[in-house]
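These are the structures, in structure tokens.
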Structure 1
Amino acid sequence: MRALALVLGLAIAPVLAAERPLVVGSKRFTESYILGEIVAQSCERAGAQAVHKPGLGNTAIVAQALAQGAIDVYPEYTGTIAREILGTEERLDLAALNERLAARGLQAGVPLGFSDGYALGVRKDVAEREGLRRISDLAGRGALRFGLSHEFIGRRDGWPGLAAAYGLGATPRGLDHGLAYEALAAGEVDVIDLYTTDAKIARYAITVLEDDRKYFPRYDAVLLYRAQVPAEHPAAWRAVQSLGGRIDEKTMIGLNARAELDGRDFATVAREFLGGGEGRGRTLASALFAPDSARLLGQHVALVAVSVAFAIVLGVPLGVFAARHARMGQAVLLATGLIQTIPSLALLAILIPLTGTIGLWPAVIALFLYALLPIVRNTHAGITGVRPAMREAAQALGLERRDILVHVELPLAWPTILAGVKTAAVINVGTATIAAFIGAGGFGERIAQGLALNDNTMLLAGALPAAVLALAVHVGFEWIEGRSARPGR
């Protein structure tokens, strides 16, 4: 045993001594995806370990993940740090920002070399027809339809403050940023919010309205990181620092165009920028069978399997309890039903502060909660569906209540219970795609990227494998049901 312990210790020691990978996060829009990839790939090129958790959501979620140590660094903007994270209306330079961030154990640094600010844009024909050149020109134009991103509508430096500063009385419609340009081009909305480095501004000939009252602060691109990162990841941090000043506004617009207009995936765009050669355009086949397919499949299956397994362990006993205690049972069924009414993204956002992390555990807990209803209800229906005569016969044979449950009720209710488990598993395959929005992986990563780019190819590359996996799960449970229905089973 001592010799075995020594061998295991020698095998594990190098792993324990190895530097933990630098965890890079990013928000759910094109530029943040690209910058996250550039940071992670820069570290890898320098021989340091780094992983990228893409598309983690809006500022609040990513900043919380950073503060809790779930990620180490992510690309951010000085105006967003001041207004959204620090909650101040002051226009602070980088040194002043860092003075206030220090109390939170955070720092901002490595200015990348460009500024990407908020702005409002309108179609050129609308601007000419309505005489729109400045944001103040929008005041009193009640007929104009505003389509703004959900984050912009709720941000301190977004719509509420902008509307007050300019006297805008419109009620905006919430749109995903990746879809807003197409909605504007199709004439479904007249005014959208945009980032000044968006590649689609030129493509759709959009007139960017002048911020004549200087409402928006500067949004200089920097990296926001935990203060301990340079000491904990010295090799990776040296690589990160080499990015300082390397990306000007024209370069960033070009990188965004490579993803949004030329159909390159984010990793390829980052690799091209770092000198890895020009990549090929994305096709459905290349997206479906990309090198990350095995990883995404493993993550997706793990999310579904673990969550459904936990739901079986708790759901079946709850269903039995609900069947045996009518009044309390209705409360159990009501509670599991109410959980289903909570939107998945809202539930994930609630679970992040409760679990103190992002990624796997909030996603597994959310999926577990969603899987409870069909399992609890079907177990309840299966147990209550057992004929009283069967229980009476078992009692006449001298069986105890526990034995009746194990040897009579559960076997007779088995087909109904199994149908509930099958329903939970198939539903969770689809619901698990939402887990990618908090960094839990799975095929939802491709769907999130497709939404960010409004790219149908990426959307299909995520949706089709998830659909095939759901079909495989359904067929697997059908096979188990068939085996269970054989005589003597």
Structure 2
Amino acid sequence: MQYLVGKEQRDEFVKKAQTDLDKLSKHPAVTTTSERIQAHVTGLTDAVRMQNVGMAFDLPELSRLARGLRLKMSEHGVDLADLSSSGLGYANLLFLATVVLELQNAKQSELTLFLVEEPEAHLHPQLQAVLLDYLMDQAERSVAYDNDGPAGRIQIIATTHSPNLASAVGTANVVALRSSVASIIEGGPLVSQTVALALSRLPLKAEDRRKIDQYLDVSRSELLFTQRAILVEGVSEAVLLPALARHCVFAGGEEVDAQGRRGFRGASVINVGSVDFSPYIRLLLSEVDGIRLVDHLVVITDGDPPLPASKPGEAGDDEFEVGDGSTGDGWGMESDAEDDEEDDEPVVYNRADELRALGVELNAEDALYVAEAPHTLEADLLVNGTDNHLVLGAALKLQRPRSAAKWRKIVDSDDAAQAMYVKLRTTKKWISKGQFAHDVALSISQDASFTCPNYLEVAIRRVVAGPP
């Protein structure tokens, strides 16, 4: 009221309150009570020195009157009610709104800092995004010229553990807090201290920063809060890795296995959705004043070797041949002629070597580990000498009910992983990789016998334990 109401209105309000309180003090409820108290006081004091008593309201002041008011809130269309009925989240929003109003009307300073601790408390994700957008909007509106007096600018600093809020702003507006172990004085004992890493200071190209800002949705923004992360190409790895870690790599009952399971849960598995890992490696491993966003980073990528050249006369009923037009029992209810469309030969990447070279460039080779599949994830799940083909075959059958004969040819070939890789590369829409990964992960989680491929086991152990 002090900031939002003019002086004339405030004075009129206080004067009206004085008049109304004077009238109220003459109400029988007040006068009767006063008279009855007076009768007892008279009996106690008359013999010595008579005392008169009565009841009246204090002289009204704006602050005292305001303390008697209560803010109430309710959903639109419902009668106003006590704040307790609206929940803590909406009560917090109401309080924030009153503070922002006060700041907007307090123009006596050049700059006012508005510090907000954990604004996401008690708010569902949609309200978190709306709140942050509102606060940013108020800060932007506060910018004014200071020719005639203080500028009255507002800067809002919010501390948060919410990926919802982190994803709602660009990296230029994020400062990450990290623990650092160092000596305060040269040669002194090592101590842990908190340091601030402003992401605006990271040496990122404008194009890379735009790409990262577009990429950081709620599920991926958790990488700003983690110390250990795994970057993967797609949803298949993101779905399978937790199941492999829990039920294959750290499946034992010993304490070391329990620690491994908890350690993996503490790492973030981030689906990049492409093979373009370099902007995110730069984000996570670039140093500012000796500090990085993460301590350990594992990248899992496919080798994607080139396909062997087809030999003359190999066409026909060979299920690995590009453009196989056979119908036979097929890979499913549709004919192979519809499914076995020829893929363009993909670019042969040397991604793993390039990513390792980037780690050297960033002076972060100790913090980066690149795990490369010999072929591609789905193919390399076929580990020789294991029962993995039973789980994979069951998952394939859910999508391709008539695939048993040709699946057997893949499993019985000299190099099953290579045979499956060729099939994946030469047959579009053979399987839905995401659904395949979900079905395999479900079987693994239900304790089906399964062996984790070596390159994935090394990656899982590395993100938990860090560099050897």
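None of the figures in this text is laboratory data; all of them are computed from the coordinates on show. Since the model is a prediction, treat every value here as computed from it, not as a measurement. Cβ atoms are built from the backbone, for glycine too; each structure is taken alone.
When distance in nm of label points 7 Å out along Cα→Cβ at positions 64 and 96 is calculated, the result is 3.6; to which of the structures 1, 2 does this value belong? Considering all the candidates, the number was obtained from 2. For the set 1, 2, ranking by distance in nm of label points 7 Å out along Cα→Cβ at positions 120 and 208 places 2 highest.
Determine which structure produced the value -12500 for helix-only ellipticity at 222 nm (-39500 (n - 2.57) for each DSSP H run of 4 or more, over all residues; to 500), calculated from the coordinates; the candidates are 1, 2. The structure behind it is 2.
When you work out mean projected area of the Cα convex hull in nm² for each of the structures 1, 2, which one comes out largest?
Details: 1: 31.0; 2: 41.3.
That would be structure 2.
Just checking, which of 1, 2 has the largest value of distance in nm of label points 7 Å out along Cα→Cβ at positions 24 and 416? If you can, show how the numbers build up before the last one.
Working: 1: 5.4; 2: 8.5.
Going through 1, 2 one by one, distance in nm of label points 7 Å out along Cα→Cβ at positions 24 and 416 is largest in 2.
If relative contact order in percent (Cα under 8 Å, 6 or more apart) is calculated from each of 1, 2, which structure is the one that comes out at 18? Only structure 1 yields this read-out.
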